[in-house]
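Readers should treat all values here as calculations from the given coordinates under stated rules, not as data from a laboratory. Remember, predicted model here, so these are calculated numbers, not experimental data. Cβ atoms are built from the backbone, for glycine too; each structure is taken alone.
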Structure I
Amino acid sequence: MPVIDFHIHIARPEHYQPWVIEWMQSVAPPDLLENLRETVTPSGIQAMLAANGVDYAVALAEISPITTGVTDNEYVAEFCRDIPQLIPFANINPFLTARPAEELARCVQEMGFRGLKMYPTYQYFYPNDPLVYPIYAKAQELGVPVMFHTGSSVFRGARLKYGDPLCFDDVAVDFPELTIVMSHSGRGFWYDRAAFLARLHPNVYMEIAGLPPRKLLTYFPDLERLADKVLFGSDWPALPSLAGNIAAIRELPLSDADKEKILGGNAARILGLA
């Protein structure tokens, strides 16, 4: 079974707001920026994934100029074009695009994107706001998954009220054929809501980027029951060790079959790689 990281960023330092760089430097080695410039290249990313035992990774666009920065769709599409290990996900900022559903269709049909990442806490909308429903309708029509930032954020300007997973109850009911992925699984405040929604709705999944793997059973005591609905994600480069996170999941007291699902089997099914 392949190992699939459902959450990496391929932004270069110039794509981030200064306060994001400051935070990354506070939690990472002092040569972070130099390493980013070396690694966030086509050959560098391929080498990094191989060194960490990752077969495929979802590479995320982000258009959040107020909060984190801009890694636009054109950059991500071009970066991923000749790297088969990378699966690009577009971003649509509903306040910066006049016809967001049409833009999503362009991203998927003309630019090769395989999914969509939305950032409610950084772009200031509730996921169940009718404003964004045309985007979901188009994603459902195109058959691509939609991933959402949920839970907390440390970045300047983020508004955490938009990260409550309860909003996805409406979205899952209104778009039953849309695959919904809750990135960070309600991190910090709403682990219980994320887990309940993943159990309740067949089309709702949890993704665990930014969560210490050794604490997953503390956050989700019923993780074994949820194994079919959980996706591994790292949030690279914002973590100490990608390979270390994978190893920690493999050490959890779960069956080998469940660990394979979390590390890649569920993602392969969603992404059409199975």
Structure II
Amino acid sequence: MIRLKFSIELNYAITEPGADFIFSIHAAQTLHQTVVTEALEVSQALRRSLYTDPVTHTRFLRLKANLGSLMVRYTATVDINHHTAQPDQLGEVAVADLPGPVLPYLYPSRYCQSDRLGRLAIKEFGHLWQGYGRVQAIRDWVQNRVTFLPNSSTGNTTAVDTLVEEVGVCRDFAHLMIALCRAVNIPARFATGIDYGASPVLGPTDFHAYVEVYLDNRWYIFDPSGVAIPMGFLRFGTGRDAADAAFATIFGGVVGSAPVIAVEAITNAQGVLAMPQCVPFALSTDGQVVA
């Protein structure tokens, strides 16, 4: 079991009265990810509302800020005890057998235009065994096709844009992989959080976007960017694409600065310092989702 301790600090200047925020910076509580301790600090005296989506476990913090400076700081200690499985034993689930909550992740979405990538996806992946191996092939194809380049995309960049430009950040890699999976009828969703174990050459610790794919009645983790260690992913939210899972959605006049994030692995409840590592098996932090 891995225990991670982290902090997130967000700073804003509120230029118009009554600016509203929806944050997704709280660690998700799932069957295999447990929040041990957590604390939230807000510099202004504001009413706060915390809502947890019953299906995705995403936790949304809502608040309305006053004029001036606003600082939001969240700290937590989280245990991650992954469900593991042998990749060659994980098959795809037929569309007719998918649970209702999984169905939205088959459809095209704002940033993942799977309807435009059907011919390409069938050509490249349609002949492969319908299971974990096919998803891994899609993940590898995206990683080999696209170059990771900081600040190479914008909030409007879609999967099709990334396919054409062949550069992007983790968000763009995730969108392209999701679109290709959906194009061959594999449910895939966008996941956000932070990662422990990314190369320091990429710069300071930041939010990370990755992919979860539905196989054999469970959501499994994939990282098409290849810049991090999936065992070190700490999940905040999931959705159809980045439009559903932004760490901050802002309504009103606000000027923000770069987030300040720190994360470390610490000794777990058994007194063991377990470090994230690359492993040859499939990983999930979710329980089974069955019809």
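Comparing Rg/Rh (Cα atoms, Kirkwood Rh) across structures I, II, the highest figure is found for II. Computed over structures I, II, distance in nm of label points 7 Å out along Cα→Cβ at positions 159 and 183 reaches its largest value in I. In this comparison of I, II, the computed figure 23.8 for mean count of other Cβ atoms within 10 Å over residues 87-94 is attributed to I. When mean count of other Cβ atoms within 10 Å over residues 39-46 is calculated for each of I, II, the greatest value falls to I. Kindly point out which one of I, II the value 18 was derived from, the read-out being relative contact order in percent (Cα under 8 Å, 6 or more apart). Source structure: I. To test your reading of the models, identify which of I, II gives -10000 for helix-only ellipticity at 222 nm (-39500 (n - 2.57) for each DSSP H run of 4 or more, over all residues; to 500) when calculated. Computed on structure I.
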